[in-house]
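Undergrad: Each structure below is given as structure tokens.
Only the coordinates and a few stated rules stand behind these numbers; no lab work does. The shown structure was predicted, so the numbers you read here are calculated from the model rather than taken from an experiment. Cβ atoms are built from the backbone, for glycine too; each structure is taken alone.
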Structure I
Amino acid sequence: MLEDDVIQLRALEKSDVDALFLWENNPEHWKVSHTISPYSRQALSLYIESAGDIYSDKQLRLIICRKEDQKALGCLDLFDCDFKNKRAGIGILIADKIDRGKGVASRCLSLTLNYCREVLGLHQVYCNILADNAESLQLFKKFGFEKIGLKKEWTHFRGAFYDEWLLQKIL
């Protein structure tokens, strides 16, 4: 269910610690991840080991892999999972710029929306996207997400404030 002919979304494995270390500690990603300090390999290893069940953790991180060579391209997060109200947040990171713009995020979103509806039984999903991230806004709008609110000057990064859109999709 979480793969197509090009990509696979899989659970975290111990071998992912080096990739997570690079992704989480890349200051270019901190603007969207709200990270303010680096992560150690030990902390990331503990995170991987403690990753459990989406129902108890209220979150799920999946690694995005290219099927042909099993290269890890990024991660997909379901977060703030609220099974009573049947909703969750979603975020996608395609880590390297060279892998962006090739339809990987679209494939991830398609697989994940189906998973959220068919397996998790969710009614809606939402995402938060910085107003200057035109590519992400276009991607989520293509899949039927609607802008439902603007959080003004929501994110502070490198001396500037950025607006952030809240988008929602009823499944």
Structure II
Amino acid sequence: MKNGKTARVATVGMLVCLAFILSFLESLLPVFTAVPGVKAGIANIVTVFALYRLGARDALFISLARVILAGFAFSGLFASLYALCGALLSLALMTFVKKTELLGVTGTSICGGIFHNAGQLALALAVTDTALLVGYLPALMISGLISGTLVGILSAVAIKRVKLPWNLS
């Protein structure tokens, strides 16, 4: 494709579809924790990939599109609001960390996983006005660390191995 804008739109569209499919697959997985809302976050592989290969603007669009589509399809309005809050905070922090170049892809993803959960917990605290929810913080931070590490490792592999067929610079 000679038109860079067309190539970018096509690539972003494919990545939105991939993120949506990964969200669907994740919705099929059983929940193994007693902490509400803990998920593997495999769709975030696409967000991290997009952040590093396409930039923050495209990563934001992909993340927002995925959260909205998955919310309508799998979880409902309230779960979507929590996911949106977590996704926005996570991506903001990952964008900042990436710009500092202090951490690699995996470190950036770990920050994203932890802050995704922190964003959701902050919304839950604001909505419910229940300080007891802070008791979930250690479990949420550990799950963010674990899922962020796995997502980061897989994202780093994808960033190295997936060659985009178009010049999107």
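Undergrad: Comparing structures I, II by FRET efficiency 1/(1 + (r/R0)^6) of positions 9 and 121 (r between Cβ atoms, R0 = 25 Å, to 0.05), which one has the largest value?
TA: Between I, II, the highest calculated value is found for I.
Undergrad: Using log10 I(q)/I(0) by the Debye sum over Cα atoms at q = 0.16, 0.29 Å⁻¹, for residues 73-136 alone as the calculated read-out, with -0.56, -1.30 as its value, let me know the right label among I, II.
TA: I
Undergrad: State the single structure among I, II that was used to calculate Rg/Rh (Cα atoms, Kirkwood Rh), giving 0.94.
TA: So the calculation was done on I.
Undergrad: Quick one: distance in nm of label points 7 Å out along Cα→Cβ at positions 65 and 145 came out at 2.6 when computed from one of I, II, so which one is it?
TA: Corresponding structure: I.
Undergrad: Where is mean count of other Cβ atoms within 10 Å over residues 113-120 largest, in which of I, II?
TA: II
Undergrad: Supply the structure label, taken from I, II, corresponding to relative contact order in percent (Cα under 8 Å, 6 or more apart) with the calculated value 19.
TA: I
Undergrad: Going by distance in nm of label points 7 Å out along Cα→Cβ at positions 97 and 161, which of structures I, II comes out largest?
TA: When distance in nm of label points 7 Å out along Cα→Cβ at positions 97 and 161 is computed for each of I, II, structure I gives the biggest number.
Undergrad: Ok, one more. Determine which structure produced the value 37, 18, 15 for Cα extents along the principal axes in Å, for residues 49-104 alone, calculated from the coordinates; the candidates are I, II.
TA: It was calculated from structure II.
Undergrad: Please compute mean count of other Cβ atoms within 10 Å over residues 81-88 for structures I, II and give me the label with the greatest value.
TA: II
Undergrad: Suppose you compute helix-only ellipticity at 222 nm (-39500 (n - 2.57) for each DSSP H run of 4 or more, over all residues; to 500) for every structure in I, II: which one lands on -8500?
TA: I
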